[in-house]
Structures are given as C-alpha cells and as structure tokens.
1. When distance in nm of label points 7 Å out along Cα→Cβ at positions 163 and 187 is compared over structures P, Q, which one is greatest?
2. Out of P, Q, which has the highest value for FRET efficiency 1/(1 + (r/R0)^6) of positions 19 and 115 (r between Cβ atoms, R0 = 30 Å, to 0.05)?
3. Please state which of the structures P, Q yields -21000 when helix-only ellipticity at 222 nm (-39500 (n - 2.57) for each DSSP H run of 4 or more, over all residues; to 500) is computed from it.
4. Quick check for you: by relative contact order in percent (Cα under 8 Å, 6 or more apart), which of P, Q is greatest?
5. Rank structures P, Q by FRET efficiency 1/(1 + (r/R0)^6) of positions 51 and 155 (r between Cβ atoms, R0 = 25 Å, to 0.05) and report only the one at the top, that is, the highest.
6. One of P, Q was used to calculate Rg/Rh (Cα atoms, Kirkwood Rh), giving 0.95; which?
Structure P
Amino acid sequence: MSKSNQLYHLMQLAGGTFPSGGFSQSWGLETYTSGNTIKSGGAFKEFATSYLKTTISRCEGPILCEAYRLSESWDMEEIEALEELSCACKVTKESRESSLRMGKAFLRIISDVFEDERVDILKNRFRTNGMTYPVVFGLACGFLEVEKDEALRAFVFSTVNGLVQSAVKLIPLGNTEAQKILMELQNEMEASTQEALVWPIDNISNFCPGFDIASIQHETLSVRLYMS
C-alpha cells in the first residue's frame, strides 16, 4: 500500500465523519459545564490538557500501541487479554460502555468497508460485547500498515477534536475560539503522543478521580445532550 493511501485511510478512520459515535460523547465535560465548573475557553483547555495527560498519555495511548503490535503477531489470547485490560481501566459504567459502543461501531463499519479476513475474525469473536475503541483502532491501523506514531497522533487529535466540538455546544464556544484552542493544544497533543509511545503497557494508569466522579454524576443529570 502506498504512503498516500495509508494517509487517506488514516484520515478516514480518524475523521469526524466516520460514524463510530465519538460525536455523542463528552467524557465528563457535560457534567462540568452543567455545574458551571467549566464555562470558558480557558477552563476547557485545562480540562482537555488533563484528559490528555491522564486518559490518553498513560492509558488509551499505550493500549493502542500494544494493539498495533498485536496486529502483527496476531496472538488472539494476547488480544483478548489486552481487551480485558482496556475494559478494566474504564472505572465507571458510562466510560466503559461508551468505549465499547464506539469500538463495536468502528469494527462493524471497517468490516464492511475494508476487505481483511482478520477484521471479520475479530467481529465474530467479539460480537457479543464488542471491543473498546483504542484496541480496535490500533489493530485496524496495524492491518492497514499505517505507521504507529501517525496512527497514535490521529487518535489523539480525533479525541481532542471531539472534545472541542462538544465544548462548542456545551459552554458554548464560538467556532473561531474553538479552533484557536485546538491549535494551542498541539504541543500538549504531541507531548501526550510521545509519552504514550514509550509508556510500558504494564504501567498503564487511568487515575483521575475528577473525571470518574463527573462520569458517575452524568448518569443522573436531569438534561443530557451526550452519552458520557
């Protein structure tokens, strides 16, 4: 596969129009905005930076990299063990179900779009519960022979871009301010990528009580636009 085709595949998988369901998630941001804890672009930027430093750098990013490695060895027992670990890292019900829901949708779509026997095997193997999003994204990028660091950058950007789009509706932010914040977060996104690339899978951590509390509280909000 040519480099250009790899890039196009990656942009498609991580693009905002790919129907994996990321647009319906706020990952706790809705809880913070409903309580007026986050009501400005500056406060949102702090939220996004914290999300990068915890959930992405030392948890989902390393999990994605490990899934990418397993796309080559194709050890199904190791893939299943990684999936169990990825689920276990999602402490709250909403965060776990949201990741599984996104992963299941992602897997279903790439099974229909890309002709790869391994994708069909995964779809059948995890048909009941689905797969968490970072695991299936990492495997898919490995199958497509996208460079690991570029796959991770795309995942990181897609996650932050989704948060920014949620902030546009929830705070709300103007589109220009939102794009400025997205650009200002580039250094943090790259730092998160670099840390995730070298973070040992045995040391992954998703410790950020504030996000977990927001996720738990989100289940009982009287008005909700998002699923997490």
Structure Q
Amino acid sequence: MPELRDDAFLLRAVDFRDHDRVLTLLTREHGTLGVLARGARRSRKRFGGALEPFQRLAVTWRPGRGLGTLNEALVRRSHPGLLASLARMRLAGDGTAFVRQLCVEGQGDPEVFDALDVFLAAVAEVGVAHEEGLGLAFRVRVLALFGASPELELCGVSGEPCPPDRPAYFDPQRGTLVSRRHGGGPFLLSAGARARLRDAMQEGFEHVVFEPSEIAEARPALDAFVVAHVGKRGD
C-alpha cells in the first residue's frame, strides 16, 4: 500500500515488545488510526521528540491489515505553556481522552481535529480561574460536532420552548429540558448556564466564560448526560 500523509495528534501510546510503541493517532482527514512505531522506545532519534502528547504533528504512515506502520513524525506545532502546570496538563489530557472516547476509527472529521487544535492552544494560555470553564466548553463543543449535544431550548416532553431568561430543569436521561408540569428533571440550570452551554456548542467555544455558579450547575448535568448517552465508546 502507498504511504499516506496527514496532520495528527497523539491520543494514546502503549509500549509493545522490547523497543516499539503502538500509537493511536487522530488525523485530520483520515480520522483515528492505530500505527506501530518501530524502535520508538529504543532511541529518541527515531522520531525525535514528536511522540509526545499535545503536539500537532505531520505524520507519514503505511496502512496495514491491522495496524499501520509509522514511518515519520515531525512536530508541526507545540505548546510549551501547556507544560507550565500539572493542572494544564491534566486539562489537556482530559480533553484529549474525551475526543478519543467519541471518535470512530477511520472516520475523518476535520472540525473535531481543528477543535482539539484550538483547545490545546487555549489551554497553554488559560488563566487558573478559567481552566474548568474551558474544559467544560470544549466537551460541549465536541459533543455538538458529533451530533450528540443536549437539547437546552425545548421541553423534551411537550416540545415547547423554555423562556431564555428563566431557569429550567434538565433530564440527562432524555438529554433535554423537561418543564416542571411534565415532571422536571434532577438538574436545575439557570438561564446563564444554559446560555453559556449553547454558546460553547459553537465555533469560538474557547472564548466562552462561565461564572463559577454556572460551572457548579452545568458540570454535573453534563457529566450525567455523557454517562447516559456516550458511555465508554472509546475504551
């Protein structure tokens, strides 16, 4: 098979045999794929410092019946500021793992790739006060790109819109708002929290700023929604 080239992020690396590594890559045009990096553990000269997380890479590989074979990996963009704190590294790792959880092997989605690229650049510069909000906004954006975002405007029972300036109950099992007269839901989201979540579904999610109270409302509701509707697909 001919060699293929693409930009990629390293999603996962597992040691294999004595000197090799099996890598899961997210490529921009070819989706996620597994490749064998021969000799990657024996010498850093084989791929330089390219096989580290959170860097945008230019990769060349040869597809195989199972795993492909990685021939070359070069760093196209790195984010030194991302390594400035454990909190930033944890935030970047959680975001990368969430993308891996949702991706389907072999299905390219440039918008998802670009969102991860934007997210990692934002993590490298985010202030401490906004780290949690950035992680929340990114997860909402990724869900929207996969067509799996919660419904935050209409009641899932009646189909009626909820006034945008009013709090509303959210049912993570339904994935929708549910008005009080139809039984409500376990989570009450303020108008501000719903507005910020809707904004985060759009391009420019990295500029959405959540108030601490909005994070306190939105995060457990979104966590419950992910458990109900996404589960462990990427494991």
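Each reported figure results from applying straightforward, stated rules to the coordinates on display, with no laboratory input. What you see is a predicted model; the values in this text were computed from it and never measured. Cβ atoms are built from the backbone, for glycine too; each structure is taken alone.
1. Numbers: P: 1.7; Q: 2.4.
Between P, Q, the highest calculated value is found for Q.
2. Numbers: P: 0.95; Q: 0.30.
Sorting by FRET efficiency 1/(1 + (r/R0)^6) of positions 19 and 115 (r between Cβ atoms, R0 = 30 Å, to 0.05) in descending order puts P first.
3. Numbers: P: -21000; Q: -10500.
Matching structure: P.
4. Ranking P, Q on relative contact order in percent (Cα under 8 Å, 6 or more apart), first place is P.
5. Details: P: 1.00; Q: 0.00.
When FRET efficiency 1/(1 + (r/R0)^6) of positions 51 and 155 (r between Cβ atoms, R0 = 25 Å, to 0.05) is calculated for P, Q, structure P comes out on top.
6. On the way: P: 0.95; Q: 1.04.
Checking each candidate, the match is P.
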